[in-house]
Structure P
Amino acid sequence: MSQVQTLSPFEILARYERLSLAHASDTPEKLEAPGLWRGIGYRVGSRLFVSGIDEISELLAVPTLTPVPGTQAWLLGVANVRGNLVPVIDLGRFLFGERTLHSERARLLMVRQGNGSVALLVDEVFGQRTVDAQQRVGAEAEDDPRLSRFVDDRVGEPRLAVFSMNRLVRAPDFRQAAA
């Protein structure tokens with residue numbers, strides 16, 4: 001009769017790690033197809049947008065906000081996101097002057113700005129969108145003057161405005177939140 005060897009929880013976890021590393025792939029799981037661009041689709045008011053997946057660091061449900069006095073109307077306040085205070089911007093109010101209604105579908109897009117982050121309130125997030133080279137060829141130029149500094153073209157069907165978060169966070173009026 002053989003004797004069953006008992007392993008400590010640490011030894012069991014170390015064994016699992018060795019087994020999983022033995023089956024790990026050496027190639028990263030990235031979509032590497034020429035001519036493909038990936039982004040996150042979202043809605044602000046009645047407009048549909050897509051921003052590069054590398055420009056948005058996180059999607060969040062809207063947390064409790066603390067107002068900041070003496071700021072522009074589009075700066076809704078600050079939120080505590082895992083111990084960090086993050087300014088929350090109403091993107092619809094900043095772009096169009098129209099307040100975003102708080103609903104069950106409203107989300108925050110976390111975007112890097114300098115050494116920190118800023119959260120942008122949007123009406124709805126649609127998830128990942130892929131744009132191929134053929135859609136880029138058939139793109140239409142942005143005709144709304146309020147968006148032309150952030151959007152180069154509109155692609156796909158329905159038309160999604162390709163919105164640059166990098167241009168937004170560098171815009172002087174965006175950086176000046178004091179009233």
Structure Q
Amino acid sequence: MNYKTKKIVLNGLMTALVCIATMVIQVPTPGTNGYVNVGDAVIFITSILFGPLAGMLAGGVGSALADLLSGYPHWALFTLIIKGLEGYLVGIIVGKSNTISRNIFSISIGIVVMVIGYFLAGAILKGSFIVSAASIPSNIVQGIVSMIIAVPLALSLKNVEYIKSFNKSKTA
């Protein structure tokens with residue numbers, strides 16, 4: 001399979017996985033009328049293993065699609081931008097250095113972007129920064145749980161032959 005085909009298949013697969021991970025495990029948060037999910041873990045893994053563009057595509061499109069399918073269409077555009085930026089930044093910061101410390105640092109930046117992004121989006125949608133601030137704790141928890149899932153998985157998955165072959169064909 002050539003590199004372009006692999007890239008298209010991989011991006012579609014990771015986008016679908018982000019959507020599924022976001023939709024399957026949803027813990028409602030009554031104070032914000034939203035939910036906590038583990039879709040960020042898949043965004044982080046995608047960004048670390050396959051780079052910023054794959055992370056941006058999977059994060060933005062997969063998460064926005066989950067909003068549309070879960071009954072939160074008013075959040076979809078914000079999610080597309082916030083999660084896309086989150087995935088892109090994690091991938092850029094990690095670069096080719098897939099180490100525990102680099103992964104934790106890049107994911108921490110991604111979490112900050114996500115928390116601030118949803119705080120600002122909530123202020124726009126709800127018309128109040130104070131009301132929107134209620135989402136901050138649950139978004140932090142979501143980010144930290146996703147980091148705890150993503151870091152060991154990304155470190156393990158980087159040794160999978162398919163992932164190694166994808167990265168080799170990228171440089172070839």
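Throughout, read-outs are computed from the coordinates displayed, never taken from laboratory work. Note that the coordinates shown come from a computational prediction; the quantities given were computed from them, not determined experimentally. Cβ atoms are built from the backbone, for glycine too; each structure is taken alone.
What to note about this one:
- Among candidates P, Q, the computation of P(r) over Cα pairs in 5 Å bins from 0, in percent that gave 1, 7, 14, 17, 16, 11, 8, 7, 5, 4, 4, 2, 2, 1, 1, 0, 0 used structure P.
- Structure responsible for -5000, with helix-only ellipticity at 222 nm (-39500 (n - 2.57) for each DSSP H run of 4 or more, over all residues; to 500) calculated and labels P, Q on offer: P
- Source structure (of P, Q) for mean count of other Cβ atoms within 10 Å over residues 48-55, computed value 23.0: Q
- Read-out semi-axes √(5λ) of the Cα gyration tensor in Å, for residues 8-71 alone, computed value 40, 25, 9, structure in P, Q: P
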